[in-house]
Structure 1
Amino acid sequence: MKLVRNSLAKLICGDYSQHKSLENLYQVLFHNISNIETRLGNLLINGAAGDLTVLGPYFARNLLETTCAALLGRIDPFRLIYVQKVQSLDGFTIGSKAKGAISWSSDIFEKNDIDINNLWDHNREFSKVGRGLFGNHYGEIFWNPAFRTLIDDSTYVSELSLEYFRTHIDSPEKFILFIRQKSSILYSSLSKGIHSELVINPEIIYDDTTVIELVNDTFQVCSILGIVSHYIDFSICRLPIDTAFQYYNDLFEWRERGHD
């Protein structure tokens, strides 16, 4: 089974046409995710010798970052609108870094994540409350309850595509902790294939088997975040669950069948 065109892009971006103020923004994100998932699919099947080692980590990290940015915007639209406004100014150039750009270390992870047992301290100033996509606040309010709703959904209780997460996550309250840990390792592993920090032959640790596993893990993380996002009542661009789950299952079956 070949990768169904735009499965991940549709799952992550959802029905953005219902929000006219965000439509142009999400058209860009949709195109970027679609482009990368298509390139990765072609690379896994038809890539020339050596291409997978060189391009696989780059494409996969790009996919992970763009997915997280799109999901962040579906929970907190202002965050992406702000970036779009800054980048739309005449004075913005690609040669200068905008201080308000999406940051992996603060917008996705949190540099000083607050203890899960002390999230609602009345002495804490709101400016010091973390709002990272994988942070504990977003986990408790958005992700963990939505994951519980997904695995309790009687329609999908027997779905093989959810079995990995049912067996590897102790309880729904640990969903975002699991995702944070897995994503951190994945991001770091992919980054070593992009930056010039390796002074050994990259093929020693980035053989085809390793890169394929990293790509599969990237699609797996992005896919579960995608389907869970459509169970978050607060998120925008939500799809009907049966439609979202079809995209999720298409991606699962594509991985299970070795991308063929």
Structure 2
Amino acid sequence: MSEHTTTTEAVGPPPFQADGSFSKNWHAALGEEFAPHAAQLGTFKNVAGLAKSYLHLRSTGPAYPGEQSTPEEVARFQALAKVPKEGTAAAYGLKVPELATEKDRAVYERMAQVAHAHHLPGPGFAALVAEYSKLQGEQVQALVDGQAQRQREAQDALVREWRGEFEANSSMARHYTAKLAQAAGIGPEDPVVQELANMPAFAKMMLQVARMTSEDAVRAPAGHGNALSPRQQAEEIMAGRDPVWGMRYRNGDRDAMLQVSNLLEESTRI
């Protein structure tokens, strides 16, 4: 007789009896995961009963609606899948922003109609739309951050180029940008004007305009040519008769005052 014995753990009674029907508690042999369903499985007496139940479930259970589905079948599927009864943004629980335009609201409604036509569940579709909105916001923020980064890099390049004259040149560029805006009937406080003044490329252009305008004015004020001496030109400006600088001088324009100062200084050297 061998000293070693072999034992096996019982996994439940044999599932079948001699007549082919299920034995009592036959489902215990299936494992612990079926234990919570013992009462329901215990109602089946044989394989035929189990097969009939399965076939009945396949024939009457929910199936994704197709072209041949009846309204009743569609309604049953949608009820089980938590599909709203209506294809509207409100029915789907979509949170439309309060400040959304009519065009934006129409987009939400159109999306809800498509979701309903394809029997999409309400909670899932609402979560999908929320995530899509979040992605859009992230993309917009990425564009803003990228633009700000490029602006900083361009500004740093301008600082390196102008060096010690950066503040003076920037001030001059902003001044001429504001003057140009006023001439076009746009207020200097307009955000677009301020944004332009802070753009390095535009600032360089305005600085060049300022220099060209200043050089042309010193060389020959419009309407007078070289017929007047520097002092006479200054007097014409201060009297308001000069067509270029006169009105600007009377309005306290800094560049006009600087022009008068330059002309008077030039007159002392002649």
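What follows is calculated from the coordinates using simple rules that are stated; it is not laboratory data. All values derive from a computational prediction rather than experimental measurement. Cβ atoms are built from the backbone, for glycine too; each structure is taken alone.
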(request) Using relative contact order in percent (Cα under 8 Å, 6 or more apart) as the calculated read-out, with 8 as its value, let me know the right label among 1, 2. (result) 2
(request) Match the computed value 1.7 of distance in nm of label points 7 Å out along Cα→Cβ at positions 140 and 172 to one of the structures 1, 2, and report its label. (result) 1
(message) Among 1, 2, considering only mean count of other Cβ atoms within 10 Å over residues 36-43, which has the greatest calculated value?
(response) 1
(request) Could you figure out which one of 1, 2 the value 5.4 for distance in nm of label points 7 Å out along Cα→Cβ at positions 116 and 156 was computed from? (result) 2
(request) Using the calculated result 27, 24, 20 for semi-axes √(5λ) of the Cα gyration tensor in Å, pick out the matching structure from 1, 2. (result) 1
